[in-house]
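Colleague: Have a look at these structures, which come just after this line.
FYI, it's all coordinate maths here, none of it is from the lab. Fair warning: this is a prediction, and the values are worked out from it, not measured in the lab.
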Structure 1
Amino acid sequence: MSAAPDTGAIRQPQQDRSRATRRRLLEAAIECLAEHGWSGSTVSVVAERAGVSRGAAQHHFPTREDLVTAAVEFVSEERTARLREHLAELPTGPGRVQAVIDLIDRMYTGPLFRAALQLWLAATSDEQLRARVLPLEAHVGRETHRVALELLGVDESVPGVREVVQGTLDMARGLGLANLLTDDSKRRKRILQQWARILDATLSGAG
């Protein structure tokens, strides 16, 4: 008599395939959003880029809003996780602040930032989408701020630290916006180097 199939062993590969499909869809959604904007990032377009059927895509994400907001959240979490991986590699002393600012700068010049910007723009005229984007952006903002504090090795309970770190993130985001239309890397580099000196002096004084 043959042994009964191991349902657990069967279920595991199915779950693995499901997770892999979901990940491909999320990554494809970010790529489409960054390249084609909100109007061009339909479920069908994203599914085609991910190499899955529309039906499979809608099984995971019934609507475009579900897909795109999940994609931004997923990739944002991946990004902050990768930032934390650099923690042990950061130098000590004044060079640390510059290294952290360089990492933050890269956060606001890649495909994820372009994709998130397209989502923000769409949300300004779509009430339903805005209701989903606002809490998502609040969550991403809190996590990014928390990671910046960890990388800088500072305590936000010290007066002035929270504001100066948030100002750093806001400035990097603004510089990232300026970089969307033209290559602004040279000017941005000079500004960030000067800000690193100011930030280091400010944090040292706060400590």
Structure 2
Amino acid sequence: MSAVVTLESLLDAQRVWRGQVVTSRSANCMPTGNAALDAALPGGGWPSAALSEILVAATGTGELRLLWPTLARLTSAGERVVLIGPQHQPYPQAWLAAKIDLRYLSIVQSQNRDILWAAEQCLRSGSCGAVICWLGDADDRSLRRLQVAAEAGQTLAFAYRPLGAAANASPAAVRLAVDAQPKQFRVLKCRGGIASAHPIAAGWQ
């Protein structure tokens, strides 16, 4: 009579190949802080070394809250976050309330083409956890430069642009529209997946 061999003993002896455990979140993605949005994005969050484009009807409507959970996570880990060409002066008390460590927050005041140049340099440096820029008119070539720079520096890149830019093609890995009324997100594009047709509640008033 042959001895009974358990599966556990074979695994312990490394005589049976064990596949990798598949998780719903990719190691190459950063959670957004919004569970419904994470579920709508391939990999379960922002692509870590890519450009994500955020289209807004008007600035100052709370669109920065979308990124606060991610920025809080990065700065708490000592990662540098750079804001380039913000349309409004950030309000420190609000950022502190969002648990963002201001010691790791830098603001670069730039305009027009200088915003693109500064963002590209910060992304390529590989010394930042995330780079957020505010772009007006930006063509496909300019956005592709940001995408390539994000890949080179392995850095999260975010570009705020007018909602009207949705009519033009974009090389961004993720393209998201932020509606003011009601406050919600719409995934317009997500590389590696199909954009959800259903809007996602923003989670703030």
Structure 3
Amino acid sequence: MNELERLMKRYPQLAGCRETITEAYQMLEESFRKGGKLLICGNGGSAADSDHIVGELMKGFKKQRPVPVEMRAKLGDLADHLQEALPAIALTGHPALSTAFLNDVAPDMVFAQQVYGYGNENDVLLAITTSGNSGNVLNAVKVAQARNMKTIGLTGPKGGKLKEAADVCICVPGSCTADIQELHLPVYHALCAMLEERFFE
């Protein structure tokens, strides 16, 4: 059973998200295949999810990811303690930059500034907000699109402004923030597992 089918079986309430999850996967697969990276942002629990996703992509998740033979020849014994990675950066984890920027420039542009600085054409921004209306997240999406990046939204049932702003928007069901966040986790775990399966056979 592939990861998407497994997700649908375990969380049948996500059946309505199947198409957008597939589109998000295809967007991410193309980005990584072309040498791009993933930037991720969100507030509160969604900030924690941003870090969590980086942890699944930047090292082995469900599989071992040994360093290729050609790199082992250059690295020697160091290669035994390294793993292949899919490059991802959480925009929530730079307190010196973030606090300086929100104090000196504009609080609602902290994520947008990092997208402007890190983002390139083959990259993807994953924007997480349970309401779909977080201003700093929406600003990051606008900047990403100006940088010719693709954008994925991960949000709640109504989608908010993010539903219209993002190229693809996964709107999970849920009647409150906690319920929505509880369904975000299996969605991004499935995406990470699908990408790992594709790139680390």
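Colleague: Given a computed value of -26000 for helix-only ellipticity at 222 nm (-39500 (n - 2.57) for each DSSP H run of 4 or more, over all residues; to 500), which structure among 1, 2, 3 does it belong to?
Modeller: Among 1, 2, 3, the structure yielding -26000 for helix-only ellipticity at 222 nm (-39500 (n - 2.57) for each DSSP H run of 4 or more, over all residues; to 500) is 1.
Colleague: With mean projected area of the Cα convex hull in nm² as the yardstick, tell me which of 1, 2, 3 scores highest.
Modeller: 1
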